[in-house]
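Undergrad: In the part that follows, the structures are each spelled out as C-alpha cells.
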Structure 1
Amino acid sequence: MKISIITACRNSGATIRDTLHSIGWQDHASIEHIIVDGGSTDDTLEIVSGFPHIARVVSEKDKGIYDAMNKGIGMATGDVIGILNSDDIYTDTHTLSAVAEVFKDPSVQALYADLQYVDPMDLNKVVRTWKTGAFDPKNFYYGWMPPHPTFFVRKKIYDEVGLFNIGLKTSADYEMMLRILLKHGVTAYYIPEVIVKMRAGGMSNASLRNRLRANREDRLAWSLNGLNPYFFTLYIKPLRKISQFLIR
C-alpha cells in the first residue's frame, strides 16, 4: 500500500530538516513524499535537496497553505494521503507502518490518532497532549475534532468530497474533517497513541484577534456544509484545549 505524505512549506529552513528526517526514517516500504513549497527565499529547498527519499518537489507561489495542500493532493498517487507540515514530526520509525496496517482493512476509510505539542526548541519537552478519544461523529457538536496532522484518508475520499476550501484562512482543515466525517458520514478508526509531535504555536491561536477570526471561520465551516451546531458548540471547542495541558 502506497502512502502519500504532503508537506507544505515556505521559508521553513529552521524546522523542515526534522520533518524530512522523520519521514525518511519510516520503515514502511511504499511512501511517496511530496514537497509543495510556496517559493522559499531561505535555505528550505537546499535542505530538501539533501533527502533522496522525496518523490516530488514543486516550488511556486500559491494562495496559502491550504492551496499548497490541494496541489499536493492533486499530485498524490498513493492509496492513502496524510499531511505533515514543516514543523511537525512523526514520533517513531513505525508510524506509517502502523497506519498502513490499519488500512489493510478495506472498510477503513480514514483514521486519526493523538498528538503532542512540544517546545519549539526542544522536541522532547511536551507542552500539552491532544488525546482525541474514540470516534463518534456526534462529538463534533461538543467541540471535538481530530488533530489534522494525524488524519489519514483514502485518496478516493478526496476525489469524492473535494479539496480544502482556500477561502478559509485558519479553519479549512476543520471544515474538511467536518465535511468528511459528519456531513458525508465517513467512519474513522482511532489509534490511541501519539503519532505526531507539533511545535507549539499556531496561526489560529497567536492572538485574541486570530482566535476570534478562527471562531468565525469555524462557524462558517458548519454553514458551508449545511450543518447546524448547537448554540454552545463553537464556544466549547477552544475550551477543550485546557484539558490538554493537564496530560503529559
Structure 2
Amino acid sequence: MSAIFTLKNIGLEFIVDGKKRPVLDDINLIIDDKKIYTIVGASGCGKTSLLRILGGLNSPSKGQIHYHNQPVTSPPVGVAFVFQDYSNSLLPWRTVEKNVALGIERDLSKKACLERVKEALHLVKLSNCAKDYPWQLSGGMQQRVQIARALATRPSVLLMDEPFAALDAMTKASLQDELLRLRDETGASIVFITHDIEEAIYLGDEVSVLIGPPGKITSHFSIELPFPRDQIKTRELPAFLKFRSYIHHAIQGQS
C-alpha cells in the first residue's frame, strides 16, 4: 500500500477584517492508495478547507503537502472533485451527456469523448438519461451526473465534499452502496468528507475525526468491518456500534 497524500504540520488561516482567523492547525495525515478515507466532524470545523488543500485549490499557510511524493502547488493531475451542491455544479442548459463531457471535451476527439461519457454514465447507471437535462432528474440522479463527470476524467483520486448531505435517507443509502461499488470497479482512491458518523463508518476503510475551529485531527480509526457491506446487517454489527460510540465521544471531546 502506497501513500497518495502526505500532510505534515499543515495549518491554514484567513485574513478577516485585517485579523488572522485560524482555520486548520497542525494537520498530519497519510492517505493510502486504494482506500476510502473519511474525515468526519461538525459543521465549521474546517473539513472543506482541508479537502480544498488536498485538491490544490487552497494553499496551506504552513506545513507541507505531497501528492505521490510531489509538492502540491496546484490541482494535481488525476484528482477530481465532487461537490455537495450538485444542483449548482451542473449546467442546466446542457444535457446530462454534455455535462459529463465538460471536463474532457477539449482534450479528446468527439468520438473518444462520447465513448468516455457513455462509460461514465454506465458506471453510475444513468445510460438511459444521456439526453435529459439536469432539471428533469431527481436530486440523487443529479448527484450521479456529477459523479459521472468526475469519473469521465478517469481520476486516480476522488475528493468528495459531503456529496450526499442534501439527499433523503433512502437515496443517500443507495448512493453510499453505489460509491462502494464504484471504488471496486474503478480502483479509485476516495477522500470523503461528512458530518454523519454512521456514513463515515459505513463507507470508510479509515476514519479521522476533525474538531475545531481551528480544525485539528484528534482521533483516527481503522474500520475493520467485513465486505460486502450491507445497510442493515453492517449497521447492526457490535463492531459498528462500538465505532459509532468511539467517534461520537471523540467529536464531543471538543467541548
Structure 3
Amino acid sequence: MYIEERHQAILDWLSEKGSISNADIQENFGVSYDSAKRDLRILEEKGLLKRTHGGALPLRQIATGRPAKMTMKDMTCVKENYMEIAKEAVSMIKNHDVVYIPSATVGLFMVQNIPDELKIRVVTNSIVIAEELRKKDNVSVILLGGEMDDRGNCYDTIAVETIKRLRFDKCFLTSACISATFGLSIQKTQAISFWNALIDSSKMAVGLYPKEKIGFDSIVSICPANRLGTLITDWDASEEDLKMFDEQGIKVVVVDKPE
C-alpha cells in the first residue's frame, strides 16, 4: 500500500470509528510504531486530524455535539474514559458537600458511582440526572427550574437566578470542547450565563473533559480555561494541550486506563 493510500485509509477509519490509535495503524497497515506516529503527524500538519497522546481524532468533532434528544441509551453507550473521569470526580466529593452535577453522560456516571455512605446535596438542571438521584437516600436534590429544552434541561433566566442564590463547594462542568486559547466552548449562546453563574457561585470549578473534547474549539466561548481550578481528563489526551493548561495554573488530573 502506498503512503497516500494508507493516509486515506486512516482518514476513512477515523470517519467511521471516531478515533484511531497508533496500535490500530500498526496492526491494520503493517507499519512500525514510528511510521504510525509519522503518518499522524503528517496528516495533522495538513489539517486533516488532531493527534492525541496515543493516536488521533477527526477534526469534525470541533463542532459536533451529542444527539438532539438525549436518551438513557445514548448516555450509557460511551467509552471507558468517561467512566474513569466520572469516578475521579466523585472521589473529590466530601461528606456534606453541596455540588453541581452536569446534565451529560459523565454526570450520569458520577451519579451512578456516588457511594451509599456519602451524604451530600446535589444541584442539577437535568431531569435525567434528578431521576437517577431520586433513588439514593443519602443524596438530597435541588432541581433547577425554568423552561425545559428537548433534552430535559433548564438553562434559562429562572435557572440562572436560582444559581445566584446558591453556594457550591464544587461544581463539575463539561461542554462541547475546551482549549487553552478559546477556553470552554459550546454550540449555542443560551447557556453562557448559566455556566458562568455556576462558576461564580462555586468555591471550586472542576472540568470533566475526555480526550475527545480536549484541544478543540466549538462555536461559542463560555469563559477562559483558567476559570477552572481543576481539569480531569484521560490517559490519551494530548500532552501538548495539557501542558498549556498547566501553564495557565490549572491543576490537571489524568486518570489511568483500567486494567
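Where a number appears in this text, it was derived from the coordinates with a stated rule and is not lab data. In this text the structure is predicted, and so the values were computed from the model without any measurement. Cβ atoms are built from the backbone, for glycine too; each structure is taken alone.
Undergrad: Comparing distance in nm of label points 7 Å out along Cα→Cβ at positions 12 and 116 across 1, 2, 3, which is largest? Walk me through the intermediate numbers first.
TA: Working: 1: 2.1; 2: 2.7; 3: 5.2.
Of structures 1, 2, 3, the maximum of distance in nm of label points 7 Å out along Cα→Cβ at positions 12 and 116 occurs in 3.
Undergrad: Here is a follow-up. From 1, 2, 3, which structure was relative contact order in percent (Cα under 8 Å, 6 or more apart) = 16 calculated on?
TA: Matching structure: 3.
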